[in-house]
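Following this line, the structures themselves.
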Structure I
Amino acid sequence: MPFFKNKKIILIFGCLTIFFPGAFVFGFPGVMASEWQILFHINKAQIGSSMFFILAGTGFSMVLAGKLQEKLPGHFIIFAGSFVCGLAMIFVGQATTIEHIYIWAFIEGFFCGFVYIPCLTIFQRLFPENKGLITGILNLTFGGSSAVMSPIFTYFLISKGYVFTSNFAAVISILLGTSFALFIKIPGHKKDQKKQPLSTLSLKKTIRMSSFWFLWWVWALSGAAGISLIVLASSFGASLGYGITQYVYILTGFNVLNGIGRLVCGRLADIYPKQKILMAIFLMASTAYFLMSLSTHLYIISFLACFIGLAFGGLFTVSAPLVTEVFGLENFGKVFGLVFTAYGFFAGFLGPWASGIVLDITGSNFQLVFTIFAVFYLISSVLIFGVKKKNIADSRLCRVQT
């Protein structure tokens, strides 16, 4: 088999391309939160808003990317997303106000979706027997990249400064990320495309399905609880008296399991019911948030952050093959994009933004905020069982009868 048509080689290219957008979305804001607060003289709520704009951008692009890949080759969309994500890092390095950070956040989130959705779709088609495992590998790279890059961002921030750190991230992303994007495609794609079924679900039919809404609310609540720790890790650590080189362990603990958990959960999703996997990790995260609100020891907090990272990464990984299982692979891009609007438009507001406001009003009462997030995970562990495959079958049956 030719080198560039080998499925495993193409998977490696996909991982290399998705690595840096993940680091910019999951790692960079957490490391830079305190720096932005000092540079722009802003409060925690304003810092939390940056994550809201990342998620809002992603929410818009996921739906668009899902539709575009039905008309354009996926590798072109991936290349464009990877290239703009890199350029945006040059822009953020020149930021002089928090509004510039918000613009960067929206652009980064928007074009991150152009990399993420086509990659998931292409690799689920390439590896139909191991959708969960392959999704886990991609998500391991996507989420785990921040565990690798957060300490590097921190090192350069301290030793070289903010501007150098941003420019370094931009250059290495453009050089490595976009170099492999054009090779991420299905061998013999034009021949296979004729055999692939067309999308059978319209927007109207999708939003009438109860499974869609159960999954949407799971993403809204668990997504809000998970993404918030990325932004709150530094301020929570600082409130306990730890410095930047110490509280980065909280973010690292979160991201290590955010990455590794994606691989583990993905493999389990090929064997066990996906709803039960999500329920289990949501309960772990709920317990972790309850205990974290009572602890002041750095290593204990970092350990508990691992379980929240596990639930966050597992949400991404297990949801993708779950959408394929319930709604069909032919509908994956469109439906997953719609589900992601819960994360993009609602989770960002309910999590980082709202928690920042609560912290400012209550004088940094993290116990209250973490308890609320624990309840979010608890509710999600119940809602996930409303996502059932029979709903899509019922929808098709109704169409036949009419």
Structure II
Amino acid sequence: MSSDILRFLDSSNIDGFLFVGDSISNSDMYYLSHFLAGDRFAILFQEKTSILISSMEKSRAKKESCADEVLSTRDYHIMEKLKSCGKPELAYIEALKDFLRDHGVLRLGVAYSFPIGIFQPLSRHFDIQVLESPARRARSKKSPQEIDCITTAQRACERAMQRAVELIACSEPRGDILYRQGQPLTAEQIRSAIDISLLEDGCEAEDTIVAGGTQAAEPHARGTGPLPANSPIVIDIYPRSKTNRYYADMTRTVLRGEAPGEVKELYHAVLAAQEAGIGAIRSGISGEEVHAAVSAVFQEMGYSERDGCGFTHSTGHGVGLDVHELPSLSEGGEILKSSQVVTVEPGLYYPDIGGVRLEDLLVVRDKGCENLTRCRKDLVL
């Protein structure tokens, strides 16, 4: 990646790009360092990658990170600076300034999310530009190893989905509610079963969606309470591997009981739109064109968006170290490149019916795409 780095630095007219934060919440920092830490550290992105970290973590960073150089704040006399400045934050900034000067930095790039409390004092000593992170676009194209990581997470996702579907399939419709073992089957119970399955596979998930009936009319409603009979239930699982940090993403819509005709029609339309979107994906086509292909199917089948109803969101997004990253399959979506991993997840939403969404995970290839998703698409259980 060194040639890409040099081109970025040269085109941006900067001597280096600085990140300060933790690599749990900042995926760019993890991508560049392969070092997972919940405490703050700094990465200087030049032809070589340098880390500035606390002395406590220096040894681990040397063993685990892919950085070319690991330095500690003790190397920059942080304790002497603390005695002089009187405040830990001021001492850290002084150490950071020395670190940058030692690496020949005069003109510095930082990301839009860079902490303002550090930006302001550094800006008095360095010419700083706020730029898009150089890792953001680099991350969108996945290596074979990254695709393997995502695929492993996807298999865990599918096993969790299967467990959820089996619980719903074993439930008994009574009136408008599903029952299991004599008690109402709830969204919380299904979500717990999903969480347990994912943990058994070394994954974790936050905000898994199990939304039934009219709750599913809101695309990101988590869902609560008893699950409805004879009504669609949207299950959206996006787990992350606890080992390698990569995400997967999948949605299915199921129904237990009798499916109303209008729900069957919605499901048929969503499935047709998804097939059109998947069929459109290839390297060189834009995310906007894929989104247009999906929207055209809905239009042709009479499901135009109106007053916040219908197809109300983008067709899909990139998946990797973040569950939502580049590229975007939406209006204004950029040109797709081989080895990017994206979702195709059309949906239709109506307050009086609920929602239907289907989502698969795909790898963009030169002449099409590779579907990483192996889970069936059955509406009625």
Structure III
Amino acid sequence: MRIVQYCQHVLGVGHFHRSLEIAKALAPHEVVLVTGGAELSFNLPSNVRQVQLPGLMMDADFSKFIPVEDHADVDEVLVRRLAMFRELMAEVRPDIFLVELFPFGRKKFGFELLPILESVKAGDYGPCKSVCSLRDILVEKTDQAKFENRVLSQLNPLFDSLLVHGDPELIRLEETFPATKDITIPVHYTGYVTPGPTPGAGAALGEELRLSGMPLVVASAGGGNVGQELLRAIVKASLLLAETTPHRLAAFTGPYASDSDFLSLAELALGHPGISVQRFTNRFPAYLDAATLSVSMAGYNTTMNLLAAGTYGLVLPFDQNREQRMRAERIEKTGALKVLEENDLSPALLSRLMGEGLTRQVGPHGINLDGARESARIICNI
């Protein structure tokens, strides 16, 4: 079976890594991963081939395209992307066209997705089913009714199935998309998508880092576009905590952190050998497996990585919309993490919370984390 999987990231990298986990789970089937944001450094599974469209990001209001190529003309990039996309679909003639988020999000990318979806429905690329891959929670809209009508007008006629990457025992789609009852295609809950640590990876990393039983705290900010104030607060709190509780701190700024933010954090940690500052690691699940505590932003991927590793976490929601807080507060009730507030970030208070977190054990939370494998199973049976 051949799958063309579309994923366009514009701010963080969570959407991309979730898509990559699903692609990996689809092995041995052939996956062509179509990406269109800023290029990222990652390891491709053996069954996956990446096709990078001319890069597009968006402004802070998600209203205007910003070409990744210097001095590129936006309209020319749009034409070039769609031509490449059409050529790829005609070449691959996939059995499944898997689309991340659209039509629930990425509305501006309808310029290329709607023509492709319409061609799939018309049979221009042979027998092919279109499947929407959707996160558990949708962000709030200023005109919810208009949003729901647009989504339904595209989802129902152009797609064959909807995969919701969440656990309905924790959060149901209708809580943030009341028009779920009007979806006419099959809706499948897959469980949450997360890689989970490789058995023994945490212990091996602990030996590599020469922890020798010393607790490791992992600090992270997802993609790094936001969360740098949190990281600075963590480093300052770590320095206070070290006076009474020896530990190591590994801080990851995220690949999109600015040079100035990265250098500022590195300077703050300078002269403290127990603190390391890096932009990114491909071994993040292993770091969480080795850690006693994680302090981070509350994004989907990081939160699910925490649950998979069984590591206690302090998480700060990004409150521009409801998504991170809603999920984190539900999970907090299981005892697997604590939700931080902005006023918790003073060094003295955060140091105390980190010290308490180092003593916490995570019990069974009952949340379904088998989303990648279940997504692959559903896709193969559509």
Out of I, II, III, choose the structure whose coordinates give percent of Cα pairs over 19 Å apart, for residues 36-99 alone equal to 48 when calculated.
I
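Comparing mean count of other Cβ atoms within 10 Å over residues 84-91 across I, II, III, which is largest?
Details: I: 21.2; II: 12.8; III: 15.9.
Going through I, II, III one by one, mean count of other Cβ atoms within 10 Å over residues 84-91 peaks for structure I.
Taking Kirkwood radius over Cα pairs in Å, for residues 228-315 alone from the coordinates of each of I, II, III, which one would give 13.1? Don't skip to the answer; put the middle values down first.
Numbers: I: 13.1; II: 15.0; III: 13.5.
It was calculated from structure I.
Just so you know, all these numbers are worked out from the coordinates, no wet-lab data involved. Bear in mind that the values here come from a model prediction, so they are computed numbers and not experimental data. Cβ atoms are built from the backbone, for glycine too; each structure is taken alone.
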